[in-house]
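Just so you know, all these numbers are worked out from the coordinates, no wet-lab data involved. None of the values given here were measured: they were computed from a predicted structure. Cβ atoms are built from the backbone, for glycine too; each structure is taken alone.
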Structure P
């Protein structure tokens, strides 16, 4: 038994690593194909079997995509949406999460369960009612439907994540601050927020990813304003029109440009991101 147990553990670990390796290959192949295609001409893309290493490498695709499409304008619009979503989600969701985690008020648990129940409703179900509402108040063809809701703590998942983290912070810290005369806002801003960097980093990365990759909402709400389109919608426009071949090499070049910011922000916040997802707070 003493010999077979380590052998069984070794086989189990090998199988786990094999499954992870296969999964990694499945995930990385589309990314490698995107990068490879972004460095080809249309003639090279049509070659079968496909060539993974283009010859020659056409770096000019990354310059030409700015000439054939208003990528700079799309990038500016994306940054406006992303900054509003990230700042709004982090600040307002943390504020609401603090109330659910630390303040006692009638109906708190029922209200929190009602908030979590909204996670069960797909966004596509709410799209038409939201469009009608925004149209009646004159928000269609403006940035307002994309930037105002995040400023009102509209993401229940972020609130849930931050609430669970806040509940793990020792009450002795906040009680001591109250004794010293600190207000609830001061406790939230000066004590809870600095101690919650991992959870805040996780929310920041999630909010950035959702806003940066958001396609359906800008496509619907900004349909009448081409000058307000973000990169996600602009990439869709490069697919080519009826009877035309899509500019695949330009599409892949722009796709790579869209992927790079996500890789950078995840690389910068990876340590905090993993802690924020796995931890529930400080150990008392």
Structure Q
């Protein structure tokens, strides 16, 4: 698989370069090398599915940080003053972009024959998870102190609320019948983009913290501060679960008949849709 091969080569190429400060806690290069090799092996020859799952998860961790790279690249390219936030780890960005592509391809192979849970339930669960982070920011902005980070001084979280509304609407589009009347390509693009952004951001801190706890890597989380560890787990863990649910709901949406007719004739809208095999069942 070319995506895994490019990821493997990119990880080896950047392994000797100095690390940028903002990449602390990102997946080590050796993790990316091992994940790319495992993903390629799973793709080109019969191998246990567990190898595919492990490779996909490690590739996902390897891709984590790509959203931060993107924001930094935006400021660096446009020239908008952003100070330190305009500095970009360009070689690392390329490696993480290849890792994200490899994650999608290996994940597609792993999920190809997998029976999914009910797509509507995944959509509704994604809807609920989308409120965790904005609710926490609202609580802190109004003076709440439970699990609030030290030095927190942000005002009303306008951006988070807007993103919450977008995420909620997108999750419901994947779960409810009116979503089938929207342009299919637009819904799929939004679903897969949201899943990629959320899972990479969530895995960045969740996997990074776990590796930090295991002593495998350094990380930005102060492990001596129990509240900080719980906060990272709750906030970024919710992002990871949110992204996985969005991804599952999007795959279920992609598998089911669209437009009111299936290849076997008219679709009975009175029947409930289960995403087990992409067909409508009684």
Structure R
């Protein structure tokens, strides 16, 4: 039976999502190890996530699935949720465990992933320092937001990605915007939201690096749009630090459309290899 897990984690103590053979601490390795232990599985659990994050990147809305033997899916979901809550370290939380709808695939059924990058051009709240990147110059948020809107649509984002052999860098950005936060511990800071069908390696952090250059007045908006005409990695684009980035949400179609969405996405993957997150392909 397939189960859906909704997960949040502080990425500071992890070398990204993807397991690396036990040599380094990863979110996937931590969760798979504990799932196997608390359920006393005969074989290791294998988690598939919606977006594999890089080292230091955080998540509030990560989604994963795991296939487990069970005669009572509801009881297994309840037991797994309860036991993980007791044993997981403080920097990773499983918010929910539930039997997955028919056809659900955490990766291939996803319609979009939404990341938010947080910046501070004002005095930084010490409690937010591990999730916000401090800037030295003030940002013109209206200028930054206007530039961000030019990135929406289907483009080749090769200038913003670490290209991988045989992988496409064409992506559809569904939303790219910026605003100054008005409430909470990040009040006064700038949040850049990027939502797309998928992401190339380091794409969001590179997009934000380019947008910051425009928002600080170091670059013109025409420079940013000109990058969309380039298919190779642009050396003049700064890759922002990982700790400012959070995977906030993953969007899925209605249950009746999950299997078809996964079929189409998997077929496209087979035809043209892609990288589906800010992390590895």
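Using P(r) over Cα pairs in 5 Å bins from 0, in percent, for residues 176-247 alone as the calculated read-out, with 3, 13, 13, 12, 11, 9, 8, 9, 7, 6, 4, 3, 1, 1, 0 as its value, let me know the right label among P, Q, R. Considering all the candidates, the number was obtained from P. Look at relative contact order in percent (Cα under 8 Å, 6 or more apart) for each of P, Q, R: the largest one is in P. A value of 17.1, 49 for Rg and Dmax of the Cα atoms in Å, for residues 104-167 alone, calculated from one of P, Q, R, originates in structure Q.
Which of P, Q, R yields 0.8 for distance in nm of label points 7 Å out along Cα→Cβ at positions 144 and 160, as computed? Checking each candidate, the match is Q.
In this comparison of P, Q, R, the computed figure 15.3 for mean projected area of the Cα convex hull in nm² is attributed to R.
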